[in-house]
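Below: a set of structures, written as structure tokens.
Read the figures in this text as sums done on the coordinates, not as results from a lab. Being a predicted model, the structure only gives us computed values, none of them experimental. Cβ atoms are built from the backbone, for glycine too; each structure is taken alone.
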Structure 1
Amino acid sequence: MEFSETLSYLLSLGHETLAMKLGLKNTELLLAELGNPHHSFASVQIAGTNGKGSTAAMLDSICCQAGVRTGLFTSPHLISITERIKISGCEISTEAFAELATRVRAAAESLVAQGKVQALPTFFEHVTAIALLAFKEAGVALAILETGLGGRLDATTVAGASIVAITPIALDHQDYLGATLAEIAAEKAAIIRPGTTAIIAAQQDEANAVIQQRAAESAVEPLMGVYEAAVEGATADGRFTVTFQTKGERYESVSIGLRGRHQIENAATATRIAEALNQAGWKIPQTAIVDGIETAQHAGRLELINGYLLDGAHNPAGAQTLLSYLREFVKVPFTLVFGAMRDKNLVEMAAILFPAAARLVLTQANNPRSASAEELQEIAVAMGAPNVFVTHSVSEALAMANEVTSTPGLVCVTGSLYLLGEAKALMNTSALAAEQS
């Protein structure tokens, strides 16, 4: 298949979330049909509600600095599906993705023909298999896998990671993972299995109790919050300099590459995973940990681009983190471009973010899960939000935001990573057109 054919095929399997089927059997069968590529390398698996992508990006940066050949698998992507798969920090090419996807498709269709599965594996199961096959073909030594949803039944769990980590857990995806924090924590804590090393970020008490119970059942002693962080300062745009003290090491004056106070927790988690890898024989020196945290990048997380702030806050906890950043570091009136998925807690997210904005531009991403701009408008009107503008596409929303934003001012785009992806693609097109004019 050519790359365009690959995309058409994967999309024909159904929307990533709407057509999702939690369970490991299909992925196990698919990987077996491909020769079990995940047996060719070691793995780290990172689960959680918020921060798992940033933590994975930092860990990958650390390992690259240490000379470890890594494969990084994250989701979702913003613009191109190839963003999900990186080899030693470099995004896979469209040609390589298409070639691997062709092989995975053949394996999936063979499973159906043999009667081993009733229907083709899902979009996410296919992409997970593509990533693991890519890592084997590239000869990676270590795969860093961001869990897609939950943990217990997520396709990435099939890799059988020896080191697992759980970033902060909050309410999200309740339709799939459970209605309470404890139920959601149980799904994510299930990645802790006998024989694993488990690193746990700071959690709410309810989630902590569930994680500790799972660890005890698995005879695992989890590393839970074993570090101190002394903040030394921050840049004007929100990059913090921190001295970390873990159980065995001290890291002086680390300037975190990613913006926001919440990245201190993620950096500490990545550091402790790196220490666990070092203890397992991976030879990751302290200089690599510091350099990796300082140079890590992760698109769509408090990303500043030419007067726009893009942040993938897609649940109330993420919205609260974004609000904290805005209050601490944004000193000018800002316009909020907001669009989100209808299965999110829209009212709570709106209550957090809408009152802080000088102007509110509501829109919807080109996604079947998107809440309509009219649904969002009803919420804004009920809250009494002033200066509300309704648009029906991301391009229209950005044009409106540019028109109504004062100078000095800022446009903040948030609510969904799908929204951010469309916005970034439009910004890239505009920038290219400006260069060519």
Structure 2
Amino acid sequence: MPDLFEKNRQQRRDNVLPMAARLRPTGLGDLVGQTHLLASGSPLRLLIENDLLGSTILFGPPGSGKTSVARLIEAQTRRHFVSINAVAAGIPQVRQIIADAKSLLEQTGGGTLLFIDEIHRFNRSQQDILLPDVESGSITILGVTTQNPFFAINAPLISRCRLFEFKALSQDEIAAVITRAVQQWNADSLTKDHTPRNVTVLPDALELAAAQSDGDARRAISTLETAIQLAGVRTSGKITLTTADIIEAQQVRPVYFDSTGDEHYDIISALIKSIRGSDPDAAIYWLAKLLVVSEDVRFIARRIAIAASEDIGNAQPAALSIVAAMVQMVEFLGMPEARIPLAQTVIYLACSEKSNSAIIAIDSAMDAVRNGPAKSVPQHLRDSHYPGASKLGHTGYLYPHDFPDGWVKQDYVYPACQFYFPTDRGAEKRFAEFLSQKKKTTTMASGEGGRP
């Protein structure tokens, strides 16, 4: 018997839905962005339209359309669709869903599609419960996550799923989302609240809202909704949103960051690679983002110190001393003042000559020690500061300071090897010239220790 009051209950639920939820796309053609996945004839779209989607994980930044696609799949599929949130779902609930799916399959042959929002929130044990039934086909999962699945999800479960990466929307795509939202809002004849429906957004306000959404459609629509609500309090007539309305609606702009996820490493990677690429503006931007989201300044300082040796090295030897001073200043000052020596050092490193010869040299040498033939210390280099050393043959060392140039040719390792290849940049160019000059000396000085 139909529930006569369900329509009223649904209406009340709809009344409190945020604008972003009310205006979700109703078809794949309504989605903005993700054309690499959802363009007509693309693999993911064909799988959805023909209800052939196997176990799948959709991953990408917030507001990129993952949940909207999942809801469109729910409307499209002929399978029994079950939805859970990994934050609230426990192991007993998951086991019951699996048991129900098996029962449905055995009794009717029908399949079950389990939508798991925030699947990265499932711990390893919860993920492992799914494995046997995903593998056997008793249940199909549709996971959605903002995290890199290779970090957040068990490898065995990943191997049984198709992965589709969603991208942050471009500024133009966000502008299209806002424009469509305004059109839908104005066309909605149902009076869900007391907010006016006659809304116009000025071009510069639209551009600002799109630019400051960080590719997040949900955030853009939430800003729009707040701006409309605030304007509606002040006027009962037509609303024209300006940049001032957008700024007021945003107040403090949230910056998305998950310090436990791979973005923590992505941003520090972008900082180091910007330094390596000699782009001080990009480097300062990524440093600023790390500081705004309250990343540990000691972690930032350590990574910058590594870059000073790995990427600048002996092309600019002073870089290491400057970084050492920066580390002390960061410890001494703390935030917010520590941002200044951090910024100064990042700019200095980005604008310095670059050489990675030091890391290449040590890594090559360590590989030779681990995997190459062992080399013995030449007799004339061995310790001779004890009685009886000469009887063991520890003689013949030539003291470089006794020679006019402060250098004398003798074997320091045998057979000879080369791990250090200086560049022709900065101070390292002088190193290369020094070594080249010494190599021109072809004869050993008299009294050399000889080979072992």
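Laid out as a table, the results:
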{"read-out": "Read-out helix-only ellipticity at 222 nm (-39500 (n - 2.57) for each DSSP H run of 4 or more, over all residues; to 500), computed value -13000, structure in 1, 2", "value": "1"}
{"read-out": "Among 1, 2, which structure scores highest (criterion: volume of the Cα convex hull per residue in Å³, for residues 27-282 alone)", "value": "2"}
{"read-out": "Comparison of 1, 2 - label where FRET efficiency 1/(1 + (r/R0)^6) of positions 163 and 427 (r between Cβ atoms, R0 = 41 Å, to 0.05) is highest", "value": "1"}
{"read-out": "Entry that produces 5.7 once distance in nm of label points 7 Å out along Cα→Cβ at positions 235 and 315 is calculated, selected from 1, 2", "value": "2"}
{"read-out": "Which of 1, 2 leads on Rg/Rh (Cα atoms, Kirkwood Rh), largest value", "value": "2"}
{"read-out": "Among 1, 2, structure where relative contact order in percent (Cα under 8 Å, 6 or more apart) as derived comes to 16", "value": "1"}
{"read-out": "Distance in nm of label points 7 Å out along Cα→Cβ at positions 291 and 347 from the coordinates reads 5.2; which among 1, 2", "value": "1"}
